[in-house]
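Take a look at these structures.
Taken together, the values in this text are just the output of simple stated rules run on the coordinates, not laboratory data. What you are looking at is a predicted structure, and each value in this text was computed from that prediction instead of being measured. Cβ atoms are built from the backbone, for glycine too; each structure is taken alone.
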Structure 1
Amino acid sequence: MNLNHWKLERDADGIAWATLDKAGASTNILSADVMAELAQLLDECDREPPKGLIFRSGKEAGFIAGADIEEFARLDSAEAARALVARGWDLYNRLAAVRYPTLALVRGHCMGGGTELSLACRYIVAVDEPSTKMALPEVMLGIFPGWGGMKRLPERVSPPEALDMMLSGRNIDARKAKRMGLADECAPPRVAEATARGLVLSGKPRRPRPLLHRLMNGPLKSYVASQARKQVTKRARPEHYPAPYAIIDCWAKHDGNALATPDYLDRITRTSTTKNLVRVFFLQDRLKAFGKESAVAARHLHVVGAGVMGGDIAAVAAMRGMTVTLQDQSLERVAAAIGRAGKLYERRIKDKLLRRSALDRLIPDPEGHGATRADVVIEAIFEDLEAKRSLLAALEAKMKPDAVLASNTSSLRLEDIATAMRSPSRLVGIHFFNPVAMMPLVEVVEAKGADQAMLARAASFVRQIDKLPLPVKSAPGFLVNAVLGPYMLEAMRCVDEGIAPETVDEAMLAFGMPMGPIELADTVGLDIALAAGKQLAGVAEPPRCLAERVGRNELGKKTGRGFYAWTDGKPGKAAPGSVPGDLASRLVTPLVDRARALVADGIVADADLADAGVIFGTGFAPFTGGPLNYASGLAGG
């Protein structure tokens, strides 16, 4: 064999170890040449069958990141798409049919085609460490798991759990993989290979599936599919996101064989949704790349301000493994932030020891001693210019000379804040969005004359805590808030004209937004929306409906009443009226116009980055590819 990406070795027990280490790449992806070599490897094992075949990764980064998305993006015909699906489907069916036992030793990320390869093996051993994650995320690209995942995952775990994995794209850790039956064993790293060797030599059958699982994969299949379809309908409209509906139908009607559904395959691979979601995937990769410019890893974060923003920034950083000191004027304010962190960790971290470790890394520091040792210092106090100036000058005087000093300001110019500093070029903006734990985007703000090394380190810090850094120039509202301001104001002008808030929101929900603009204003706070309108949109006269509510102290969710009455964190809405046909276009236009102006003014470097920022910072309908991509499509049409 002439293998560039795979290595096949046989040990004294007669086990063949197939190690994937894709040449010239930091991660393993299943490109055409990798799959062709896998076929050669199986040919060799046919000629001389091993006692067992174990797949593992030669990369520190993880097992397999999935198929080669660039190959998929280059598909130019339905025939080419079917050929790509057939390549994996046929090869994995061949692997599943071999007579000797096979095993996937999964350590680190195992995504898409990597999970499908694992499912084609008789056994799966998941290595018990935080980086081990298994997923079938194809739906996030507007496609489906075409290499056997739709067939084999519901055969291995309960069909509702399998459909949930495929329809959400969410990943699961090693321990959950074992609990749900996806993995046969969950082994600590030090004994993982020994566990794999013992299991593959045992030849024991996989544990029998419960009767209910077999029924749900048989006589009850149509019921399970109908329930899944109801859940999907709540989250995604078929005209915007056809892939989840195709996954359900392909499993229910064709046993997960995508090749038996050429109409689904053609529709999914050729739809604009798929094209745009693949575009979003590459935009996300571009944002991630900004965090690679600095090789200096931050270990210690110091946050000043334990309010909702500052406390949540500290909580997320500690959850991601950093030591965090949290400063405020009183221990009581810090304690409240740590209490919120504990609730976040209960939701996000299932392992009690890991949860405890995260809390231990979040250290109360009311006197601010941590600022002298921190690699990154973020001020997140209230929006008062003089208070920020005084604080930043004091922090600069005691920080390490190479530490990043950042402000989380959302409305003040960095150039104005930095006037009291000895080295104003040192200050950068690291602007998070609320809720910090959920929002993936962070704007990394460059003031005039900013130190480029500090900006690179700030972006690197953002990636360390698993967020997406977007470089923007210092300007009112930066990108995200600057485009939201005119959008929400236009929505309120519609209310002034007599259109019900529910109808305004319904227009944008139908467009594909995760939340309507009126509900968004209530969530942000109507007092904040009023101030933002004056500052970001230059509005002298705010919409009457907004001014009246602020005058009555009806500020939205935080006071229990705004445009809607809020109960248990949810708005009470009447049924929407008939939506005017041009309403969505009217609402989107000021957002698009503002985004286009920000690109022209150089606040964000180009239209692609503007689209990425608005998608990941506001949830703007991903199937459109972003506001400027959407607008260019309309112009082209």
Structure 2
Amino acid sequence: MIPFDTMPTIPTPPPDQPEYEGDYRPAASDNPHAHLDAQNIRVEPADLTYLVQLADALNTTLDLETLLIRTSELVRAIINYRIFAILLLNDRTHELRIRFQIGHTPEVQRMRIPVGKGVVGQVALTREPLLINDVTSVEAYISANPEVRSELAVPLIAKNRLIGVMDLESEEVGHFRPEHLHLLALTASRIAQAIENARLYTRVSRQAQTLTVLNEISAELTSILDLDPLLARIGQLLRRLIDYQMFSIMLLDDKGETLITRYAWRFGYAHAPLRRIPITSGLVGAAVREWRPINVPDVRKDQRYLEMNPETRSELIVPLFHKGRIIGVLDLEHTRCNFFNEEHERTLTTMAAQVAIAIENARLYQAVKRQEQQLERDIAMAREVQLRLLPPTAPEHPHAELAVRFLPARTIGGDLYDFVDYGPGQTAIVLGDVSGKAAPAALFAALVSGIMRSAALQHPEPAQMLATLNDALQERRLESQYVTMLFALWNDEKRTLQVANSGAVQPVFCRAGQSQTVRAEGLPLGLFPNVTYEEFNVTTEPGDAIVFISDGILDAENEQGEMYGEERLADLLCSIREQPAARIAEAIMAEVTRFQGTRDRFDDETIIVLRVR
């Protein structure tokens, strides 16, 4: 067998040359359907049996390995060979490679034989069978096995397409007869078609398996939302489809001008070299510029190649597309030339679509996560600012004690309360509720509180304070934003309470076990211009208890959808009115929490208790 170098032209023997000297080629007029061909070679009954057995063997399996083994066994039944091989043609490289063999050394099995080189290469080129009875008589015959003396090779052609060569060798001169050649040539097309069917079945099965794996990979990739673990997992999953040796994922920078390595895998170990390649250079840059996969059989022969791994011989690069733009590339490398084929390219291209989506989802998740973290920091700061705006403790008076409890429905709330010093023995009690919740409500509450504190320097009466606040908010009007507020002025010397209300919950008053409501009403602040407010005076007695609450207390719902309501509040207040103000506030808040059970709070809850000593 001549595995390399050009096979010299082998002359056809003249008619008077002995039958077993030199080489034999069948005449062009051979009739494969006749029992006796143009060379008067008779097909024996045993050969017919062989043809029947061969047909049965070829028709009963679609597994390529099984088919090749059975073919070799049937050929051995009529030709006693010691060395046998079936070589298949690589259409892309135009090289023959042993797919199945008996008797060859590992070195020969790994060889790639170009079409036109050696015996099998010559048979592939001419598509004609060839019998060499004595290879030593052939000038420039180069043998991979010095013991070989005779060789028999036939082309395997299916549907007028060469798929390979069947080759037999022997250490005996003249071992193969012309009828052997004729018989193999007669059955070669059937063997070739059976091999093609088996290869097609193998490809279809492999494609089905690949699609199954791709589906599994797609499902898994969409569940990973952290970019670095995602890139590492992509490399691991890809090895289920392609047996690469080096792999990297490169993503484009924000300007779309430079590819940056985000993950790399090399000979079983992950590493992430800081590598930046402009898209104007390298094979990876070519894939981005040309918007297509780049498959290079031998990088040493491609001027675009930038050496990153000196072991690399073949490289496959597939762009990552997302919504009409390239976000990066998948780059596979191998130490063997011509390793990556069209099937690898199709598989990687299919997977790249899912990879691009998964990468963009992870990037979006990371951006949202960063924004959420920043928002949490901002909200925490806003809560800190809000708490600092609220008075830390209630003022003390000889004839009254005050207590407050505040529980926002979210991290920050829209309720506001304050105690404003109105001079000796006088304190303004302020409780407001801004429309909305969370940050917008807290910001509006801060605005209202600032305006109120500024106006309080003039010590206006409660009704006048509400009118002033309403006018100020009209000047700074925000659509759909308003605030309800109860403004009460406690005079400790007279033990009186002046109350004005702009739509807030009316205070509940308890004296001697009997409760009533202070019927102060008014329009919310910020909705209408030029509003006047009523003012009510309440004279208290020792032992009286007054509670100011936001609507989050009365509107709190239990699991059955019932609201806490004013009646429950009044009964509880009267039952504990003799306790200190702080305990009254704690008891009310605890009772409302118990009433709600597992229901979430949907509104801020604020309680201010005034108890007359």
Ranked by percent of Cα pairs over 24 Å apart, for residues 143-374 alone, the structure on top of 1, 2 with the greatest value is 1
From the coordinates of one of 1, 2, mean count of other Cβ atoms within 10 Å over residues 495-502 came out at 22.0; that one is structure 2
helix-only ellipticity at 222 nm (-39500 (n - 2.57) for each DSSP H run of 4 or more, over all residues; to 500), calculated, reads -12000; among 1, 2 the input was structure 2
From the coordinates of one of 1, 2, Rg and Dmax of the Cα atoms in Å came out at 26.5, 82; that one is structure 1
One of 1, 2 was used to calculate distance in nm of label points 7 Å out along Cα→Cβ at positions 223 and 343, yielding 3.8; that structure is 1
Computing mean count of other Cβ atoms within 10 Å over residues 551-558 for each of 1, 2, the value 19.2 comes from structure 2
